[in-house]
1. Can you spot which of I, II the value 34, 10, 7 was calculated from, given it is semi-axes √(5λ) of the Cα gyration tensor in Å, for residues 36-91 alone?
2. For FRET efficiency 1/(1 + (r/R0)^6) of positions 28 and 52 (r between Cβ atoms, R0 = 30 Å, to 0.05), the calculated result is 0.60, so let me know which of I, II that is.
3. Going by distance in nm of label points 7 Å out along Cα→Cβ at positions 84 and 156, which of structures I, II comes out largest?
4. When Kirkwood radius over Cα pairs in Å is calculated, the result is 18.9; to which of the structures I, II does this value belong?
5. Identify the structure, out of I, II, from whose coordinates helix-only ellipticity at 222 nm (-39500 (n - 2.57) for each DSSP H run of 4 or more, over all residues; to 500) was calculated to give -3500.
6. Given a value of 15.0 for mean count of other Cβ atoms within 10 Å over residues 44-51, point me to the structure among I, II it was derived from.
7. If you rank structures I, II by relative contact order in percent (Cα under 8 Å, 6 or more apart), which sits at the top with the largest value?
Structure I
Amino acid sequence: MTQRWNDLLFAHWPIPAADLAHLLPEDLAIDTFDGSGWVGVVPFWMDEIRMRGMPRIPGANRFPELNLRTYVRERHSNQPGVYFFSLDAGNPLAVSVARFFFHLPYYWAHMKTEFGEGREIHYSSERLVSRPRANFRARYRSLGKPCPRGGMESFLTERYALFTRGKRGLARVNIHHLPWPLELAEAEFELNDLPEAHGIRLPDTKPLLQYSRELVVYIWALEELPARAARRATEVVPAPGA
């Protein structure tokens, strides 16, 4: 599948790894930077959506998406990736397709993306048919200056796999894209229920903010990983007294 992601805000807060670990599948561990786990809220809109061998989904080629995420490593391979607590999208058919093909926790939401003066993005999301409430409203904009390369910026955005709960355990989806062209950003958050709706309490500190105008992303098919119990069964167990 290919998609183009547009007008992204990366908003990140440091969270103690111990406060996040219990929310993950057992084969994942929180990946840390400067001793902290990190939670990201990422609003954007996507278009140019194509699935290999399939026609375009009617009415689902352009819509907003909002995700709540953290950064992880698979315990057995040490592969880094992203773990999504939730993904809200403004198209119910796209939500159904993503849940079916990728087993990702997508939710249907009423969403708006509007552009103000100086290309300021006014973004709102109200999750539908779901409890507890998970709403989001913010304004954000690029400051027109590039972010430094490497370090924390790369840790938070240069991730080429996502992990999710598959039918039989942990599953992985590989992703390919060029490095994000990040710019410094500023934002005002009027409402942000997403973290609390998924058992996460954000610290009372300003988030780290970056903006990216657009990037094409290539997404591979879901891959079920071997169950941990099955791996244990194949391990050689020493004989008593050995």
Structure II
Amino acid sequence: MFRTGKRRAFIHNLRLAVMLSFVAGIVNISGVLSMNVLTTNVTGHFAFFSDYFVMGDYPVAIDFISYILAFLIGAICCGLVVEVAHKRNSPSPHRIPILLEIVTLLSVVIVYDKISSEWIARILLFSMGLQNALVTRISQATVRTTHLTGLFTDLGIELSQLFFQRNEASNMRKLTKSIYLRLSIILFFFLGGVSGGFLFREFKIKTLFLAIFALLVAISYENFRIVMHHSRRKLRRKIASQGLLRGSSQNPD
């Protein structure tokens, strides 16, 4: 899921998209129902800032600027954390931003009744900036999980291209995979929003535990993959060394 470089395949992008778009859907609906604030993108916040600024309500306008900056700071933090982990030769540097996102969402549940709704919104936007930067970096800008505007634009373009690529098999396969990926992101964002909406009626902000659980599943899968990879490498080295020992014993000097 968090694999990078040339070995990254379509299935890795699909797993990443499905899991983290589901998380984004939960976070988005939790922010809307608890504070009436969008917490997975910043486009609407620019409009609200402009509206309140024109009306002369500068304190509220500044709040919306702070939401935008929170998202940006999350993206910056993700980039810094991954770069530092790379320089230290971490086996999976992209796990660290996910762990940070888990801690961030957990902190929202813990301090929800103790701080203002504006600060809760900033924390959630920080976590989504973190996630969006991570997904963009891993997938080389193929996957976006926190907002759908660009996805629907790309999906519309690709659906129109279906009418012109039918005679080119290789292009058709690539196009259908891309469409399938975008539809999966949209579907799981909606599933996260709908399931989060139902859960919010009963559990309120504790609905974020579902998002935390999904992130823990992603981390556990990555840890399992790394352990299995190292185990296979050790096994291959052991088999190779035993083969060499047998060969040397059968052909003594």
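1. Of the options listed, only II reproduces it.
2. The value was obtained from structure I.
3. If we compare distance in nm of label points 7 Å out along Cα→Cβ at positions 84 and 156 over I, II, the biggest value is for II.
4. The value was obtained from structure I.
5. This value belongs to structure I.
6. Comparing all candidates, it corresponds to II.
7. When relative contact order in percent (Cα under 8 Å, 6 or more apart) is calculated for I, II, structure II comes out on top.
Every read-out reported here was derived from the displayed coordinates using simple, explicitly stated rules and does not represent laboratory data. If you're wondering where the values come from, they're calculated on a predicted model, not measured in any experiment. Cβ atoms are built from the backbone, for glycine too; each structure is taken alone.
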